[in-house]
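These notes open a run of structures that come right after.
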Structure 1
Amino acid sequence: MRIRLNKAHFPVTVLGFGRRIGLWFQGCSVRCDGCVSRDTWDTQSGIETDVKSVLEWSRTRSERADGVTISGGEPFDQPAALEALLDGLHAWRTTCAQPLDVLCYSGYPMRVLEDRHSALVRKVDAIVPEPYLRGRPSEMPLTGSANQQVICMTALGRERYSGDETRLVKRLQVSVDDAAVWLIGIPRAGDLDAMAGECERSGVLLKRLSWRT
């Protein structure tokens, strides 16, 4: 089964409980106004690989991980690949010494996901659905706008994400590779432009910004 990803990263420490494997799908048909990850919209960009390779990469990090966060892009725009990925994660996480939860983001309303992908929704421990609304910013740690909430699907999800505002902090994580600086997490309104301005004042020119492309 083929899958198109924007990136994979470990550890992710800002999108869920503990240290996490982060998988970002490439391609998004929702395209929310104000999205900070417009580089994930194009269905032909990113890297096309197979689900087996993604699972193998993830499994080598599972002993040090507390969970897997799936985002995008829009994961549910690749439903067959998402199902294969979730089934693979379930197959090996039962052998892990520590519990690993699966947290998934989607820009689709929950009613749409329940109607079109109810079986997939029930394969995750928690899900954050609904489109991002620029005019309704959220201070909650795992959501971008006030219409979004963490919906727990399993006992593990409820254990880790019920009342998440009391245990998690809204913050950004920085990752640097040879070609780019990646900001992981959910910024507050104005955070990214403020960061870009500070970089410019420090003599660092950011040539391509994901929230302005």
Structure 2
Amino acid sequence: MHDKAKQNEQLGKEVNEYLVKMGVQTPLTHYVGGDIESKIELITDYQQDMLETLGMDLSDDSLQDTPKRVAKMYVNEIFSGLRNDTFPKCTTVEAKMTHGDEFVLEKNITLYSDCEHHLRPMFGKCHIAYIPKDKVLGLSKMNRITQYFARRPQIQERLTQQIAHAMAYITGTQDVIVIIDAAHTCVCQRGVMDTGSTTATMTALGIFGEPNSHLRREVLAAANS
């Protein structure tokens, strides 16, 4: 369950509108919100229909609550990043201790998301670096921003871009780089069934995106150390 004291719905609205401008927003007909309980009840009915169509006996005591459990999980947990009201509060302080091209790197952020093609989990690590200008973001906020965008049906490339552009909007600097290395269960559990591969994606903005950027090389080296 989400802690309202650690969330900022207005910032969530601003960031999601910024992502629309940047062309990296998740395909949506509208932002999820409103009557959460009604959504849970609707998804419960859909889940029940699906399981019964597959031949499952929902009168069994192991299965009878499964449709509602799944619906609550979708709305309140693993797809809650579709909502503005679950966006994290992002506290910043004046940048007093950084100078020039010195960067802040938060690495090995635990990442769990769901591939939008098969709704199967993807999991791995996210590394975020940025060069502060006027503001420094609290370290845990980078974890929370990552978790917010991971909690929606995703493709890894878009997820990487969303985190990077959200960081740029919140910190007021375009000098941001995000790297994700993740395994996809839609690859290892079905289809080619390759259990050993991972996918790496990177979005480099500002100075990190310049050709032959030494700062990008430094971040990559630090992230992989």
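Assign the value 17.5, calculated as Kirkwood radius over Cα pairs in Å, to the correct structure from 1, 2.
Label of the originating structure: 1.
Out of 1, 2, which has the highest value for volume of the Cα convex hull per residue in Å³, for residues 138-185 alone?
Structure 1 comes out on top.
Compute mean projected area of the Cα convex hull in nm², for residues 50-113 alone for each of 1, 2 and report the one that scores greatest.
With respect to mean projected area of the Cα convex hull in nm², for residues 50-113 alone, the highest-scoring structure among 1, 2 is 2.
Comparing distance in nm of label points 7 Å out along Cα→Cβ at positions 26 and 162 across 1, 2, which structure shows the greatest value?
The maximum falls on structure 1.
To which of 1, 2 does the computed value 15, 48, 32, 6, 0 (P(r) over Cα pairs in 10 Å bins from 0, in percent, for residues 66-169 alone) belong?
Only one of 1, 2 returns 15, 48, 32, 6, 0 for P(r) over Cα pairs in 10 Å bins from 0, in percent, for residues 66-169 alone, namely 1.
Could you tell me which structure in 1, 2 was used to calculate distance in nm of label points 7 Å out along Cα→Cβ at positions 2 and 130 as 2.0?
2
Determine which structure produced the value -7500 for helix-only ellipticity at 222 nm (-39500 (n - 2.57) for each DSSP H run of 4 or more, over all residues; to 500), calculated from the coordinates; the candidates are 1, 2.
Computed on structure 1.
The numbers here are math on the coordinates, done by the rules we state, and not lab data. These numbers were taken from a predicted model, which means no experiment stands behind them. Cβ atoms are built from the backbone, for glycine too; each structure is taken alone.
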